[in-house]
Structure P
Amino acid sequence: MPQSKKDHILAVDDCPDTLEIIRRNLSSKKIQVTTARSVTEALKILDSAAVDLVVTDLKMPGTSGLDLIRHIRENHRNTEVMMITGYASVEGAVEAVKTGAEEYLAKPFTDGELSAAVQRALDKLHMRRTGQYRPGESLPSKHGLIGNSEVMKKVAIAVDKAASTLATVLITGESGTGKELVARAIHYSSRRAPAPFVPVNCGGIPEGLLESELFGHVRGAFTGATESRAGFFQTAEGGTIFLDEISETSPAMQVKLLRALQDKAICMVGATRTQKVDVRIIAATNKDLTGLTRRGIFREDLFFRLNVISIEVPPLRKREDDVLLLVNYFKSKFASEFGKREIRFTDRALASLTNYAWPGNVRELENIIQRIVVMSDSDTVDVSDLPSFMRFTVPHKESLTRTLTEVEAEYISNVLSSTGGNKAKAARILGIDRKTLREKLKAIPAK
């Protein structure tokens, strides 16, 4: 994981030659190395300087390395420990691990073995520190977008640029990546912030009602229209309207949206005159609009009107460095919401969360952490507490005999379970509409 500062390692050994080998090896990796010839000398350094990792010998004159490990574990919670020894044995390794050493390395060791062991210990430390933000502390975030990865820094820069203009913005990205959050960040960072931000899910409104919902209708425009009603465009006057799932609009609706963009005016359903509106449009889609345009499914002229500023929100699998930040944010958030004590994830659980592909992106991560917080009876969460599809299992011999339909049914069930039975959220994670999900669920045989 990326390191924001130079790591500081304290090497403790009564052998000067070993200390020199460690110092020379790690210094070449741009790591700050301090050496100590005894536990007593090491304790003075620990009391006076911040140390990330202690690499200590097991047997030394006077106080032993095991006693040093115990001292560090009970007095320096943000310091990792690695044991090295020339008296390698299974018992020694077990005792070192039980006492609190993250790594155990036997002498003689190669430069490669030392570097690899040190890096593993530092990775665990960085992982744990990343997950140690607490409510009230400053998370690496901007505009409410939590993340410290390079790809999210680029998104934050794009938000700044978009907020400084009134140009139309097209936000692209997979379902669950946080496109609406980016849209809100643009609006509330712009001079339109005091005015309304109105989100509209174009894919969630029946085609026959979408025009009325967007532009409003006059009395008598259709059966049941007993009074005139303003639409979302009028509601967003002076502010921003966010058209999510813009790709789901029909060709006829696309024509009306194009006119609204070009003329900055709309016509209520049943009205004979247009009315001017002062609204900024931000659109979003999880589909390839360029491809839809080439196939004639989406109007090219509307695409060019929307795509003045383009922002792509990266999937979570390309934001590995942000996963632990988000885990910590969500576990703190839900612990507060549900009045529960904040849980702690083990290193193994954090590694599983980091290595998971997250097909449902941030939304899937949020749902899983919420479920863990609600259902956990312990303050500590290990790998066994994570959803089954995130845990390692020994493959069954018959695993390759299942049909594609059976595999699909199992995955749909897992996703539905991760959303707590919320079909709308499950459909978004699966990348299908709710109607298709209902049809697929009907096809799954009851158990």
Structure Q
Amino acid sequence: MEKIIRRSIADGVHFLSIPDPKFKTLRITMHFLMPMQPELLSDRALLPFLMGRASQAYPDFTVLSQRLDDLYGAGLNSDAGKMGDAQVLSYSITGISGKYAFDGENMSEALGHLLENIVFSPAFENGVFRAEDLRQEKRQLCEMIDSEFNDKRVYAKRRCEELLHRGSPCGYSAYGTKESILRADPTQLKKCWEQMLRSAQVEILAFGDCDVQAICSLFAQAFSKVDRSGFSPLKTERIPLSPIQRMEEQQDVSQCKLVMAFRSGIAQPDDLLPAAKVMSAVFGGTPSSKLFLNVREKMSLCYYCSAQFNSLKGILYVQSGVNTENISKAENEILHQLKEMQQGNITEEEIQAAKLSMCNSLNTVSDSLNALEGWYFSQVYASEIITPEQAAAEIQSVTKEQIQFAASQVTLDTVYCLKEREGEDK
């Protein structure tokens, strides 16, 4: 892999590329990061899906699909999500390397132009987004929210996050609410699009067998026509510890969902971040972890039990699926396994198994354009961007003492439980 190239091409706009000829494809993505403002979340969330339907040059989905076919079956994707305290609107295009195109066509330039047209020149009618397009995307976004509700594991995690962050930006859904989605109108959406171009933090990433200079020049020229004077950098806040919060909900579920959120006090860009990640893996991140082997296998208290560490916010989540009669037992045993780590009861075998699993995952990042993009975009708030290989070296250098110290910083904050409905209404 060649050296990482990252540069500023406009106020608040960064371009990062890793050209690698081993790939037969290339991928270009534009991420727009904006503060999580409740009143604007749904309007903004509609934008990527609405804009991915058509543009001025390709005014309907049929014409756009034909252009993608002409580009050897290129793929165009858009999405809305969140990272830290920012809502993220993403637009990406993937296609074949130019070396496989007929007549030596510069595929980096062709794909870049199409993505630029999608983002900078939406398909307007009477100066605003088209009402019928908006109607369809409203319905589909509401269905996406419903699908989250129907996936109880996802739903329970989101409810725990809402409780944990107590109305702070990170606690909101990136899609907003169904009610605010249904209220969205074409004129307001155009204002949100204009604001996105003018004030969002923008991260443009290009990976694979690509022409770096062609892509960079194209987007630098596009942003040179936009007034970016209103841009201000984003940051992610850490919320102080509070007394333990608990919430229970009842629904028609056959398996209870227990989600426990812990604050660690360790997050990007802290030096102890690698130790916190290894600690999380030893605790519940692999099939050889304490939670899996003890809570699930040895004691049979749950159907699944795993830990996940959010390095941007310094939050450790433990999720498990349990029967009603085992909820308290599972929670107590999870806390017991954490205490074991805090007291230094960690074997060398557990540490090596966790490190091996983490390093194996890191070693596969460079095999996939999607994984590469996810890896480098996840470091948007980091003080220094590192490669997967550098991260693996940091993981290997973590000591048992550092793992124990990281565990000692972990404190329970929030417990959410989705239980089966009781009584006659079950």
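Values in this text are rule-based calculations from the coordinates and carry no lab data. Here the structure is a predicted model, which is why all the values come from computation and not from measurement. Cβ atoms are built from the backbone, for glycine too; each structure is taken alone.
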Mean count of other Cβ atoms within 10 Å over residues 105-112 - highest-scoring structure of P, Q: Q
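Computing distance in nm of label points 7 Å out along Cα→Cβ at positions 289 and 321 gives 1.6 for which of P, Q?
Working: P: 2.9; Q: 1.6.
Source structure: Q.
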Given a value of 7, 27, 21, 12, 14, 12, 6, 1, 0 for P(r) over Cα pairs in 10 Å bins from 0, in percent, for residues 9-208 alone, point me to the structure among P, Q it was derived from. P
Taking Cα Rg over 2.2 N^0.38 Å as the criterion, which structure among P, Q has the greatest value? P
Ranked by relative contact order in percent (Cα under 8 Å, 6 or more apart), which of P, Q sits at the highest value? Q
